[in-house]
Structure 1
Amino acid sequence: MSLLPDDKKELLKKDFEEKLVDPVKIVMFTQEFECQYCTDTRKLAEELAAFNSKITVEVHDFLADAAKAKEYGIDKIPAMAIIGKKDYGVRIYGIPYGYELQTLIEAVINVSKGKTDLSDKTKQILTEVKLPVHIQVFVTLTCPHCPAAAAVAHKLAIESDMVKADVIESGEFPDLALKYNVIGVPKVVINETVEFMGVFNEDLFAENVLLGAFSTEKPVVTEKISISGQTH
């Protein structure tokens, strides 16, 4: 049984045909005795790949292929690393289903392009990021506003070699949700030092990335600025 809605398949096929540029590899990590959502996550990746020859899926066992997991910085499963001409640091943890299916689709398209539609102002801010930045965006599958935050985080990673961005389905990783006090989503944590909840405009998101790159104390809780006016 397909995980993709029938009414979306033709649109998705057309989208990939029109927007994919370079080949994209979805590197998926699971394990022999698969976790609760590992099987469906793998199946979803394989279904997407079937729509366009530019998309391939590479599946690794998290334990047996520990060296490969370390190479990609994968520390939990299910996990996807979306790889294009290079590794942009675009990661998804947990099944990208529900509203988060859009996050996976956009990640594949943007990685394939190797560039984004971020504004010149945002790109200029990113040129000032000289130290490594790790963005974690906590989401849920039922949050309509989460894909916007996830997409910006992934775009920032694509545009800057100093930035990597993880999108994490908080329901599948309750220990992390507890650690980072995720009481609403989207919740963004940058370098363990800067955090905010809600959907920031992209240039403000980038400003917080810059702040996170140079912050040494934690946490800095910035004021929420939500383009939707609410969080899930």
Structure 2
Amino acid sequence: MPIFSKIFRLGKMSIRLPYHALRAHRMMRARYWHHQPVVGAIPYELQLHERYWEKRFHLDTGGWVDINFKDGMLYEATPYLLLNDILTHLHLGPQDVFVDLGCGKGRVTCMAARTEVGLVVGIEQDPAFLQQAKQNLSRIPDRKAEVQWHHGLAQDFDFHQSTIVYMFNPFGAETLQKVVDQLEETLHRNPRTIRIVYANPVHQEVLTKTPWLQTTQSWPCAAYAEFTIQPPNPTLVSFWKSK
């Protein structure tokens, strides 16, 4: 029975996806032809990207895994389509150092390494996750950026070169506050612009009350309606920049 259900879903997607793509032709052209920043997804587009990227590079970055570390959150990967839109929006360049906090199985680190960014750093405290992330990266043949790995706690990392910090709800408010304090300290040693991308921003109030940070943009959950986050939050991604 499950195989017939799967075939039915695939058939339904193959029929309805082109219809929705035609209706949203401007967004499709901007995303796939001009590679311009786009916010939003048509029905089934998220599913298509999940299948495509995992199969193209033979990756294993999906699933949900409970985290047993103090102040750690459930592991869940950023949807590929959403990640693509975020990376396009950031306009990463050689001057940027992209830090993926709680990199898990390495999906964000792997995809960021395919951009023109100067350096990508994946930080993870679970050695099993870190090993899997390294294996996944080894399957990316078109990576452009150097990638470094850090096994340890996010709050213990030296952020003095970081210009982009990415998070998909990796930990609680206590750890997030420590990370923000660490980032502020590095600004005194190395004045620069720091940008923070906070997906599934459960503890966004930590950033909101930080005097040296300002929000620049937020993307609503409704724009990617087929992807749900817990607990429910009207904001799917918030973007921040140092003042």
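Read-outs: derived from the displayed coordinates by stated rules, not from any lab. Bear in mind the structure is a predicted one, so any value in this text is a computation, not a measurement. Cβ atoms are built from the backbone, for glycine too; each structure is taken alone.
Here distance in nm of label points 7 Å out along Cα→Cβ at positions 81 and 185 has been calculated and equals 4.2, so which of 1, 2 was it run on?
Computed on structure 2.
To test your reading of the models, identify which of 1, 2 gives 21.1 for mean count of other Cβ atoms within 10 Å over residues 137-144 when calculated.
Attributed to the structure labelled 1.
I have 122 for volume of the Cα convex hull per residue in Å³, calculated from one of the structures 1, 2. Which structure is it?
Source structure: 1.
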